[in-house]
Structure 1
Amino acid sequence: MNKEKYYTTSEKAQTHDTVMPLLQAMYAEFKELSKKKPDAAVSKSKIKIVNRLLEKVRFVLSDEESIEFLDMLDEDDVPQVSDVTLILSQYVAAMTAFHTGHYGWNGVTHLWYIE
């Protein structure tokens with residue numbers, strides 16, 4: 001199967017490799033918490049931590065069409081755990097799509113398609 005290659009920058013590829021495990025871990029934590037207490041309020045300190053990670057993710061996705069559908073958390077709105085879980089799931093999906101589009105087999109090895 002020959003998929004079209006979409007090029008990215010080495011900085012975005014490196015940032016993806018750094019933040020994706022953190023994003024997946026954060027999503028898994030909120031997903032578990034959402035099963036127990038979906039309506040629980042998320043503290044401002046946790047919102048800051050989530051947003052700090054999402055800012056890095058948004059850098060990676062800045063040239064992707066999906067970016068217009070990805071929201072940051074509003075610290076003043078005090079979101080519920082289920083809201084955070086939904087938002088994180090969208091970011092995970094967008095980062096997975098980014099990896100699929102910009103990473104692949106070149107005939108010798110798997111690598112990022114770098115400009």
Structure 2
Amino acid sequence: MANHNELGKKGEELAVNFLQQNGYEIRSRNYIFQKAEVDIIAQKENTLAIVEVKTRSSIAFGNPQDFLKPKQIQRIVKAVDNYVTTNQLDVEVRFDIIAIVKNGKQFEIEHLENAYYHF
């Protein structure tokens with residue numbers, strides 16, 4: 001497995017642990033619908049947090065959250081709409097990013113709630 005894939009996998013594990021430690025229930029990981037993949041679907045109370053995990057080994061080329069493209073957002077929104085409809089959920093939906101940067105052997109985690117909107 002390429003280094004960037006391993007880093008991404010590690011980032012998702014860290015994000016799941018972070019969310020669970022902060023009271024979220026993980027409902028789904030790597031949910032796929034058509035061409036979209038939603039990294040994490042988590043729920044806390046009546047809010048469904050749609051979490052895109054962005055992990056980088058440095059910020060030399062920008063912050064991790066800066067790498068979410070408009071086309072990817074469109075696909076995520078479509079996938080989430082399908083997830084909510086299929087599971088007949090009556091919840092508030094929020095789109096978050098968990099930005100993770102490797103700093104030596106440590107990882108810095110930033111949870112950006114309402115990081116982007118669906119319109």
Comparison of 1, 2 - label where distance in nm of label points 7 Å out along Cα→Cβ at positions 41 and 65 is highest
1
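For relative contact order in percent (Cα under 8 Å, 6 or more apart), the calculated result is 43, so let me know which of 1, 2 that is.
Working: 1: 43; 2: 23.
For relative contact order in percent (Cα under 8 Å, 6 or more apart), the value 43 is produced by structure 1.
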Working back from -20000 (helix-only ellipticity at 222 nm (-39500 (n - 2.57) for each DSSP H run of 4 or more, over all residues; to 500), computed), options 1, 2, answer is structure 1
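Taking mean count of other Cβ atoms within 10 Å over residues 57-64 for each of 1, 2, which is largest?
1
Every number here is computed from the coordinates shown, using simple stated rules; none is lab data. No experiment lies behind these values; they were computed from the predicted model shown. Cβ atoms are built from the backbone, for glycine too; each structure is taken alone.
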